[in-house]
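Computed from the coordinates by the stated procedures, all read-outs in this text should not be read as laboratory data. Values in this document were obtained by computation on a predicted structure and should not be read as measured data. Cβ atoms are built from the backbone, for glycine too; each structure is taken alone.
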Structure 1
Amino acid sequence: MAVILALVVRGFEAQAFVIPTGSMAPTLMGRHKEVTCPQCGFVYSVNASEEVEGGPYARRVYSGICVNCRYQATHLDDEPSFKGDRILVSMFPYELPFLPSNASPRRWDVIVFRYPEEPEVSYIKRLAGLPGETVKIHHGDVYVKKKGESEFRLQRKPPKHQQAMRIAVYDDRHQSRATAGRDEWRRWAPEESGGWSSPEPGVSRYQNDEPTEEWVHLRYRNLVPDPEQWDDLINGRTPRRAPRASLVTDFYSYNTGLTAEYSNLLEELRGDSEGAWLQPHWVGDLTLSANVEVASPGGELKLELIKAGVAHQCLIDLATGKARFVRGAETLGEESTGMAKPGRYALEFANVDDRLLLSVNGSWIGSGFEFDSGEGPPIPTAADLAPAAIGVRGASVTASDLVLNRDIYYTQTPGRSDYGPVWEERYPRTPVELFDFLADPSRFADLARTRQIEYELGDDRYLMMGDNSPRSKDSRGWASADWQWDTVNRQSWEVPRELVTGKAFFVYWPHGVPFGPDIRLGPDLRVPFRPYLERMRWIR
């Protein structure tokens, strides 16, 4: 009995860790600043780990760029930097898989392991490849060929992981002040006349009061101001260039923290400023969220996401509550939604990892519908500049609180763009040149030039990657400096099973949130503060 009790206690043993860097953001935050955008009010985080990692040359983060409106906030050096998330790690879940909640390492687990090049140092990453597999990173997604198979297969994330790993594209509840009242900058706008209207400018609420016989659409265009346009807008000038829709990319505010020296984005990009703005990889895997009020019985509601010029739709019959999932001209399947009567519904429609998913009032409807988009590289078209829409026919509907998110894009190599082969003739030197590329459909075919990298894993070997793929030191970028202890010829990207030590499962203390009077006890300590309850959560 004593032996059994000891095993149970060991199996549930947990240890606390502090996340030092941003390689796993947004899932886990390292040292960072939390910024409320002065223009749109969106709250985002900016990496600040280099403030303490730079040794005698460490400098305070001065600016960061809002992912929602792309406004650059400055003077952040006067704001506190918070330590990384404090998490709990189950230390022996893989050694005793027969105990409740324990199991062998699974793909997409967040794993703690000893760094192969320095086994005394612990790392935390997400498990992407399993023993005996060959892993391929292709246009931001993970593909796997198992031992004995000839074809690679796309690896789909479970819905809960998919939700936890998504990153903001645009939250319509936070519209920038400088573009308010300017129709040319409206991201969500009616596609047909006589349909949707916005009774309160600046508020994410759109109505279609009168049922129509034909479809009427409210469509999202990815209208993102570049730094020169922002400079004109905030100084009361007419922008020197008209608004132009561009592709959704892997832009992430967390990677835009800049010192004062590199914060002038109107100059040619150099040093850190290049990394902050040059986040160019097109992401077509999107999720659309909205609150929908159905005022009349009957009619139809459409949720649409476009990837590579192909429309992916969820068509809901508001008389029966039946939803039909369609890709192009092909119907993938049907599910019941419970939306057969007027009411208010929180909807989330996702096209991620070649699978369509619908959530109604927080619950997934079925297991989704998978499809095969083919082996060729996905190439965006002009339709991808306006990749999301809500449509209605024969019903009175109000849509509010519209939010567009994207999936994580895994780059081929940390710290390098996948688009080197795409830009062989000319590399973008400024944000404006990057936007010129992302807004020009005639150049999108060049994205087929991207290469792909394969990683073959031996027995009891794993592939680990960070969620903040462009800034993660992980399997993709390691060397093989472990010859002194590894006698079985480890490949540089492999993590041997004996180095896996635990599974992260809970964020118990993100950081304190200052409130009330601004009493400063140091550069990074404000009182009073409260627990950040909103970010205490299970780790997916």
Structure 2
Amino acid sequence: MSTAVADFEFEIGARLGRGDFAGAQAAAAICRGEWPSHPAGWLLGSIAALLAGEKETALALVDQCLGMNPRDVRCLIQKTECLMALGRRNDALSAAAAAGECAGPNAAALDAVGEFLVLAREHTRALEIYDRAVAAAPSDPSVLAKRAAVHTYLGHFDRAEADLARVLAISPFDAEAMRAAADLRRQTRDANRISDMHAALAAAPPGAEDAARLNFGLAKSYEDLGEYESSWRHLEAGNRIERARLQYHAETDRAAIEAIIRAFPSVEPAKPGGASESPIFIVGLPRTGTTLVERIIGSHSAVYSAGELSALSEAIGCCIDRASTAKPRNWIEYAEALGELDGASIRSEYLLQSQARRGELPRFSDKQPLNFLYCGLIFRAFPNARVVHLTRHPLATCYAIYKTLFRGTYPFAYDLAELGEFYVNYRKLMAHWHSVLPGRMLDVAYEEVVRAQRPTTERMLAYLDLPFEEGCLDFHLNPAPVATASTVQVRQPLYDSSLIQWRHYIAQLAPLRARLESAGISID
């Protein structure tokens, strides 16, 4: 007696959920054998194969399914993922266009296509899809909120605000919509949502994600109004809630960074005739101006801004899997394994992983801040790489991080003591990289970019072996989308108010200051 398709779907989904990709693939194969004309076994088998890194197999399975029904939107979207993973960006975008055509007025299908296009950084195309999704479901707050996000990435702040207002008209206590609206522009006495956020906060379960979002939104609003005590109170509350939701051990990061330092007592010097590629890596802690510098460099006619790529960490992970007889069990063991990795393998894997996202221009930039962990491997893989390291006043850096609600990243950000420890260890690692890579990285202070834009830009471009272009000074006019926490700021000309914001909280930051100074880090 055949097993019902629904039972197969449940089993495969459960296996995927717990990371048993081989088991999911085996169950999908049985499903295909028993139900060869049903899409479930083909589609779920493709998903399992792609998650297992078997990209060609994943594409073959979904193509067989599309052979039975070329207009299956779910399979077309899966095909886009397979093609993108294989570095076939243009083919992936063609499949996405087909999925959008076949989706018709189905808002859920259009939403899936839109999400892929956002991840592919095709925000203009994504906006066209979300316009259709909103037309199909004008009272769906989810698609309205996603269109608002795309408008924000594209710098359409008035339209983003209008969409968020529609979300809040439908769902008045939508915490993310209120927080996002507060982030869009400076709040004033006459135009703010403080009372609405307080009402929503009173209704939210204590410790819930919505409570964290609302507290961050209130902190930003009160800071805009100059009510710094109220701002800090909500900032502490929001960070406390978010920290409680995360599993994080500061000691693990300390030990891992120490392991990286031990693993790289030296780094091989660049040799003539080596790899010719010269990617630009923009690194540092978040909120130190990495997005700003990416926009400045990306305004050059020879540079494509690839955004925050995960390609380097993915390439390193692949190389560790191949090189290690026993896979690292934790972050510390992973860090210990870095020193033995082969640069040529990392280079080829990185170029493969980034192929679909690095554009067609002669140079590209990779603005993944935490790549500072891997500077030794960057130069081992790419002897001609350029690494621009952003710095900022220590307390300005830590405060800017602490005031930001990140999405699933930077778990060290939500407790000032842990943030201070991470900052100390980051500084130790960067000092080590400078000692073993003398003169090969460029430190750029955020304050210098803001106060001396032209000479700092000239210095950066000279380091990158690029001729100066006036357009780099008008970075705020660059129409390329921005999908980071700095999306609003980098659409404006340079301003220096952010340089001193932290000084409103000198008393609250005093313990952090003491910890940094005890580590020999100068504050003034």
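When distance in nm of label points 7 Å out along Cα→Cβ at positions 16 and 184 is calculated for each of the structures 1, 2, the largest result comes from 1. Here relative contact order in percent (Cα under 8 Å, 6 or more apart) was derived from just one of the structures 1, 2, and that gives 13; the source is 2.
Out of 1, 2, which structure matches 15.5 when mean count of other Cβ atoms within 10 Å over residues 328-335 is calculated?
2
So semi-axes √(5λ) of the Cα gyration tensor in Å, for residues 192-279 alone, computed for just one structure, reads 45, 19, 12; which one of 1, 2 is that? Only structure 2 yields this read-out. For helix-only ellipticity at 222 nm (-39500 (n - 2.57) for each DSSP H run of 4 or more, over all residues; to 500), the calculated result is -18500, so let me know which of 1, 2 that is. The read-out comes from structure 2.
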